[in-house]
Structure P
Amino acid sequence: MRVVWQLLAVAAVAFIGQQGVAAVEGNPWLTLLIGVLTAVLAGAAYRWVVQKTEQRPVTELAGPGAGLALGRGTLLGLALFGLVIANIALLGDYDVRGWGTVPGAIGLIGFMAAAAVTEELLFRGILFRIVEERTGTWIALVLTGVVFGLSHLFNPHASLWGAIAIAIEAGGLLTAAYAATRKLWVPIGVHFGWNFAAAGIFGTEVSGNGTPQGLLDAVTSGPALITGGDFGPEGSLYSVLFCVLATGAFLWLAHRRGNLVPRRRAERAADVTTLSR
């Protein structure tokens, strides 16, 4: 039941925040305010429900070092997406037509902050963490990555390939970042940096959502496997390539730190927990 209560608590905040952002659509300053407020309240709801249902300190959202970890994650997300766009542009498939809008980019900060925090709390903080307790890191990474990819099939311009790409690149990368650090701050930062770079800076589509325009007025053209088509550059093979490389680096770091949970150890821990209850 702890999974149910935790998911309900965070999802409720995410839903209310989503409705609030939709209600102020077109007003970037209110979008920024509501988005940031949603992110803060989602974190508070997560802390409260985890403490209530698990009776432990919420170390994955520990305060010391949070700002630095968020900053590093954000820079990594920005850099990874920048590499994707640079390679698409080298092939002549990314064209900047002019400037977009600064207010639009400001609104996207709030929008992407809410999305990054709520999705990381739901998929890495709750689903991956609890599934990992039963199955170990590798199986949990694959299972929750697939679920994360499938959740993007509900987006307006979704495609099966886009969902598969998200499962591989984001499901793998963000989970590996959590496994390496055992904190949610770096994956939240990577998630935010990637999404904000896509829409807020480079003016491209994000996960087929019909994302508002950011700093640049730009278009992509060319083969869908290179540009991602209507789904956006997340459906590009370049995104898959660079994110898989980053995933490998985080998993190597997790292994070096002894943070990977083998299946047998997870099964034994689950048995002990069941017996203690």
Structure Q
Amino acid sequence: MASPNVSILTTIYNREKYLADCIDSVLGSTYQDWELIIVDDQSTDSSVGIAQSYAAKDDRIKVYVNEQNLGDYPNRNQAAAYAQGKYLKYLDADDLIYPHGLQIMVETMEAHPNCALGVSQEVVEDLKPYPFVMTPKETFQREFLQRGVMGLGPTGTIILRDAFEKLGGFTGKRYIGDTELWYKLAMRYPIVKMVPGLAYWRQHDDQEITKGQESFFYLENAFKHQLNTLNNKDLPLNENQRKRALDKVNHRFSRSILRLVKNGKFRTANQIRHSCHVSWFAILKSI
């Protein structure tokens, strides 16, 4: 049997409430040259049974159960390890892909073979008709000097598997693993911006992003990652642009720290500031 063109990767941990809708959205796609790889991370609910009931009816659906709980991004890497497709399309178990979504994503990638990442998200600076290609320089100019262009989760993307494997996939770092990978891909390859609205990202309280925001993990670790990126010798920005970007990143971080203080969370603000090696003087100077 020939390999499918796209591997849809759905990682699950206690998603019985949403999983059937997710799988049904794949089955309803106008594009049908796919495999759906479902990897369960030791769920304690009926998620595995739901997945297996679909696999029994369609041999394009494959279900795997981890021997131990891996966590979010290590499990995404595990799912990718089973993939046979040219492209990787993550579809989280609580999300949906619209009937036309997969077809547009795959056809757009096929039309732009030099791109390693396809992004389906509308931002204010999208002033050209979709799809359009961004060079590494344009991507990081928009990411750091405008309002950002890579602030989305895996459901809104499609990835060239060869590039994913060459870069080693996700690092495994919780909460910001997707941003890390987008930056690594964007540093080395062009990115294609696709029409927005190809998938539905469901928002609810039991999400990793919610936990990351509530624990202020994003504030601390996104800041560290941005600084590391801006100090990377391969960053395709000139020195003036890099300094301007550093000023913007430090200004946003400082405002967030002072907002925590204003809201009575001085201890939390001080812990994050200390972890990021930023003095109170530097915070006040950056405002």
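No value in this document is a laboratory result; all are computed from the given coordinates. Source: prediction; values computed, not measured. Cβ atoms are built from the backbone, for glycine too; each structure is taken alone.
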Task: percent of Cα pairs over 16 Å apart, for residues 157-244 alone - highest-scoring structure of P, Q - done: Q
Open item on the list: To test your reading of the models, identify which of P, Q gives 18 for relative contact order in percent (Cα under 8 Å, 6 or more apart) when calculated.
Closed with: Q
- [ ] For the read-out distance in nm of label points 7 Å out along Cα→Cβ at positions 37 and 237, a value of 4.6 was computed from one structure; give its label from P, Q.
- [x] P
Task: FRET efficiency 1/(1 + (r/R0)^6) of positions 69 and 141 (r between Cβ atoms, R0 = 41 Å, to 0.05) derived as 0.55 - corresponding label from P, Q - done: Q
Task: With helix-only ellipticity at 222 nm (-39500 (n - 2.57) for each DSSP H run of 4 or more, over all residues; to 500) derived as -13500, matching label from P, Q - done: Q
Task: Comparison of P, Q - label where Cα Rg over 2.2 N^0.38 Å is highest - done: Q
Task: Structure with the greatest value (metric distance in nm of label points 7 Å out along Cα→Cβ at positions 133 and 261, set P, Q) - done: Q
